[in-house]
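Read through the structures below before going on.
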Structure P
Amino acid sequence: MKITWQPVRVGLGSFEEEGLLVLVDGRLVAILVHLTGPYDSPELRNKWFVEAGFGPLSEKHELFSTLDEAEAWVRQHCEAKGIRGSGRTLQS
C-alpha cells in the first residue's frame, strides 16, 4: 500500500486551513485538516482532523496529534479492508 499526502487549502466558513488529501494507491480515502484557526476548544488547536473519509475511512471523523498517528490509523483501516503494502510520499 502506498500512502500519498497531497497538500491543499480547505475552506472552513470564514477562514481556510492547511489540508492534505490522503491517497492510498492513488485512490482518495480522506481529507485531513490541520486545525490552526480560531477554535473554542484549545485541545483542538494544531491537531489533524479527518474532515472527510471515503471507502474504508467513510463516516470516520478522528483527531490526531501528528501525521504519523494519522498514517498508522489509515494503514490499520485500509489493511483491515484488504489493502496491503508500504510507503509514503508527499506531493506538492
Structure Q
Amino acid sequence: MSDVKPQSSEDHIKVFKEDLIPVDGHDGWFRDPDSNAIVNCNNTQYEEYMASYNKRAKKESDFNTLQKDVDGLKSDICDIKSLLQNLVERNNAS
C-alpha cells in the first residue's frame, strides 16, 4: 500500500493571509479586504507562469548572445577585408 494521498484541488493553493476573501468562480483567487486587490494564491499557476517567464528570459538572453556573436563576426570580417585590400594595394604598388 502506498502512503501517497491523492491531491485535492485545494492542495496547490496557499493562502498567505487569513482574512483574504475567496473570489467566486476562480480557484485560488482571493480579494484582499485592506487593498481590495485580487491575489492569486494558486501555486501551480504561479509555477507555470515562472517557468514560462524563465523560458522567455532564456530565449531573449540566447538571442542577445547570438546577436553579439554575429556583430563580432561582422567586425572581424570587415577587419580581414581591410587587411586583404591593403595587401592587394601594396602588391599592385610594387
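What follows is calculated from the coordinates using simple rules that are stated; it is not laboratory data. Predicted, not measured: the structure shown is a model, and the values here were computed from it. Cβ atoms are built from the backbone, for glycine too; each structure is taken alone.
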Compare mean count of other Cβ atoms within 10 Å over residues 64-71 across structures P, Q and report the one with the greatest value.
-> P
Taking log10 I(q)/I(0) by the Debye sum over Cα atoms at q = 0.10, 0.25 Å⁻¹ from the coordinates of each of P, Q, which one would give -0.57, -1.16?
-> Q
Between structures P, Q, where is relative contact order in percent (Cα under 8 Å, 6 or more apart) highest?
-> P
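Assign the value 11.6, calculated as mean count of other Cβ atoms within 10 Å over residues 16-23, to the correct structure from P, Q. Don't jump to the answer; show the numbers that get you there.
Values: P: 18.6; Q: 11.6.
Working through the options, I get structure Q.
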Could you tell me which structure in P, Q was used to calculate helix-only ellipticity at 222 nm (-39500 (n - 2.57) for each DSSP H run of 4 or more, over all residues; to 500) as -5000?
-> P
